[in-house]
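Please find the structures below.
Where a number appears in this text, it was derived from the coordinates with a stated rule and is not lab data. Everything quoted here is computed from the prediction, not taken from an experiment. Cβ atoms are built from the backbone, for glycine too; each structure is taken alone.
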Structure I
Amino acid sequence: MPSPISHVTSAPLRCQPLPRDTCGFPGTHRALLPAVTNSAHRLSSDGRSLWIDGQDVSHHAADPRAANVAASLGLIDGPAQSSGGDVSSPLLICLEDSWSGHALAWMLRGTPPGTPVTLLHLDDHLDLGPTLLAWTPSGALVDPMRRCLFDAADPKDWIGAIGSGAVNIGNWLTAVLLGLMARPGAGPVEVHHLVPPGNGHIPLGQSAILPVPLGYSFLPDHTFAGVERQGADAGLHRYLATQDVDAVFSTQSEGIVILHIDLDVFANDFNGGSTACPPYRLSSAAWQSTVLSAIGRVRGLLSGIVVATSPGFCAAWRWRGLLASIQSALGDPVSRAR
């Protein structure tokens, strides 16, 4: 799948010496994984420099049909594209879920200070992993590979941060929340995360979401930016993870409401190359119908909608049908993705 993102030579992160294992350094890779998550990376031969090379897309190989289906839909690994349909709310479609953050930045432009923001997050994953954005004493975020500021409200900054690997599919929502919570006079931010039946990996319940600094002993020069779910529900910013469809879509019209759908919420066939036999997780037709009906009920409240097809997770042969079902729920049964 072609990408419009050009990968420039980035500055390496200085490491405390990490020994390279003799056979593909699996032990070193496991040590690095909490920091690099879904970013492509390589370690210098002396173990003192860590190079981050954009987001890792090796999971695409789990689904050999993904590239052809993406081409047939006119989708590339880059910023979200308009569905081309005449819907009551703007509908954007992207391949990789990281580009959902870029789409949200466009959707939230011009939002007045203090405006409440609610994100209806339909996903088989949290996407709240640690970023490789450096935390600074002033609270500003810096992309240390490009040595420049990152503003989550600026779509251009998303293009750079995804290209450098500072943001990827596993932490794009972290970057969105950090940006929303850092706004001057920020209003309340709420995430209503619909977790599909059968997913036992995501802790359910309501909690506060707070920005947290993260440090790694092998990367001594930076403190990185992350978020945590803490406590029950105290605090201005809240995160609800639930399998209750009605609870997710019970939202008031006050403020901005954006719907984010990762198609793996309906079917996670490969889970990025999981050793589990496909389908890794498949939601029933009845549950999918319930979700689509709920989307139809709130369509008039939505300020924006972004759908990620999720290559390497949701099987590509399902994309066209699922996109058509979502568009139909929004009142546009005839349009199709371009």
Structure II
Amino acid sequence: MPWYKIKHHNGEVDYRYELSERKVIFDFINRGYWQISISKWKPRKLDYRSLQTFYKEIQSALQSGLQLNQGLSHFALSSAHPTIATTSKAILSELENGTAFNKALGRLTNTTAKPYCKLINSQGSREDCEKSLSISIIQLSSLLDWSQRLLKAIIYPFSVIQIALIILIVNRALQQKAEESYFFDLINDLSLYFVCSAIQLIIVRSLHQGQACYWLEKYSENFRLTKLFSLLSTTRKTGITLQHALRSMPEYFQYTPIKEEIYQVYYTLRLGKNYAASFPASWFPHESAIALHSAEQDGDIERALTLAAKEHEKRWQKNITLLEKLIPAVCLLVAGGFVASALVALYAPLIEMS
């Protein structure tokens, strides 16, 4: 369904998420608003970083004593972030129309970050909402921190690559004579520079927004399991049972095999199988495997989940530390290749003379 922007004759603006423009017109006419203009609106959806900022602002408002709708009204008028101000206004309009906060927020959040909207408990007390906000902020902070660590690791080698490319292009321009192929070669060199620069900008922007999680999720089992157990712990703190928590977990992942594994565990537990027979062996390494088998006797799975979460977190921290060392080394090798090309072009005439 599309979003619609409703502008009143007095300058006030509302937003509505509806099946058609006719329904929006009928609803507003039914409420006594005749002088309105309606147009389709394409919102700028929240990503991991902007969603975290939005949660922090709501948390600050709740801690100041405001109710959720009062905080949204305040952000709609005075937020320093234009996207958050517009998002707050749209959510407020949907709340007045009877839509739940989580549902309205999810419609304004991109696909990867959308599941984190469901962690917010907006139906309970203000304290419950604050607690769920804190948990959600911690989860988003973890994802962004992993991306930020990789971003910091590539800034220096990316700068070296830029300098190496400039040296290579300038050296070739100075060495070449004014021949027919001079401008053609210069255009090729500049094209190479702009392509490399564009790739670097895309990578930097992606890491800044926390989008590294997709690739980490695809290629690292430790990352997937660390994320899974962290989300299970977070979701269960809101009072949801293990089975119901597992049912919602596939929404947080884009990698199909891990989704299938989670669904298999969920339906196996629903069939009444024991914990050891339901969970994959790789989910519970070392001491957590013993705790899992013990849970068959006393029914307490908490210790097994806690030990597994700690073990996967420890393994992932080792992996990301390795990536922080490996990625700069690879980037510096690429930069070294460009510098070597420049040196070969520089000394080639001397070699020919000898």
For 0.10 (FRET efficiency 1/(1 + (r/R0)^6) of positions 78 and 286 (r between Cβ atoms, R0 = 35 Å, to 0.05), calculated) the corresponding structure among I, II: II
Looking at structures I, II, which one was mean count of other Cβ atoms within 10 Å over residues 158-165 calculated from, given that it came out as 24.4? I
If helix-only ellipticity at 222 nm (-39500 (n - 2.57) for each DSSP H run of 4 or more, over all residues; to 500) is computed to be -6500, which of I, II is the source? I
In terms of distance in nm of label points 7 Å out along Cα→Cβ at positions 54 and 318, which of structures I, II is highest? II
Which of I, II yields 4.1 [distance in nm of label points 7 Å out along Cα→Cβ at positions 14 and 310, calculated]: I
If relative contact order in percent (Cα under 8 Å, 6 or more apart) is calculated from each of I, II, which structure is the one that comes out at 16? II
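A value of 2.8 was computed for distance in nm of label points 7 Å out along Cα→Cβ at positions 262 and 294; which of I, II is the source structure? Please report the intermediate quantities before stating the final value.
Working: I: 1.7; II: 2.8.
Clearly, the read-out refers to II.
Here semi-axes √(5λ) of the Cα gyration tensor in Å has been calculated and equals 31, 24, 19, so which of I, II was it run on?
I
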Name the one structure among I, II that distance in nm of label points 7 Å out along Cα→Cβ at positions 118 and 302 of 1.4 was derived from. I
